[in-house]
Structure I
Amino acid sequence: MDQSLLVSAPVFEGLAADSFFILNTRAEDPRPLIQNPNVKCLASINATPIALEMLGKPITNTIILGAFTKATGWVDQWQLETVIRKIFGEKNVAAFRRGYDEVSMYYFR
């Protein structure tokens, strides 16, 4: 989620306990931005400049997917890279890896 949505939309409404929250932000320490007791893990990455550098467009989906994959552990990194490579090509695999490698995680419990 882009940081600007934190103040413009009810992003925490209905958030389940022990949730993961993926945030696209340039904040050095994003923990003060998240004031919700249901957030178990905040995964933070400044995805927009990475997208501009690697893809030439501010499309952050693949980078955020890399951050999500590392933060949750729900999806196997290597299997997902295989699928991304097959459908979207090497440039998107590299963007995914940047998201995976550069995400910062903060645990609240």
Structure II
Amino acid sequence: IFSCWPGPVTFVFPARPETPRWLTGRFDSLAVRVTNHPLVIELCEAYGKPLVSTSANLTGQPPCRTTAEVHAQFGDSFPVVDGATGGRQNPSEIRDALTGKLFRQG
């Protein structure tokens, strides 16, 4: 795990029973990523805490990569911090933290 962080790899950990549902949703697990994206690092440092987020897309839709794509999926009033995606073409890789099983290729 630590050899992949910070970077574009998300690891899925078993959630503890006391983990709030607003973090896990309908799952009994928690997906965690430590980013190397400069703007996200700056946001976390300014806020003083980690950010909690979902993917930037509606279920079944492709991930948004631009402000225009966000507004097309979520509406023009949806707030966006405009910035570069860091040059990545694919969403982050997702792996099981305990087994290393690949859930999504990055």
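What to note about this one:
- With distance in nm of label points 7 Å out along Cα→Cβ at positions 31 and 47 derived as 2.3, matching label from I, II: I
- Looking across I, II, the calculation of helix-only ellipticity at 222 nm (-39500 (n - 2.57) for each DSSP H run of 4 or more, over all residues; to 500) that yields -13500 traces back to I.
- If distance in nm of label points 7 Å out along Cα→Cβ at positions 55 and 87 is computed and equals 1.2, the structure in I, II: I
- Given 12, 39, 40, 8, 0 for P(r) over Cα pairs in 10 Å bins from 0, in percent, calculated: source structure among I, II: II
No value in this document is a laboratory result; all are computed from the given coordinates. This structure is a prediction, so every number in the text was calculated from the model and none was measured. Cβ atoms are built from the backbone, for glycine too; each structure is taken alone.
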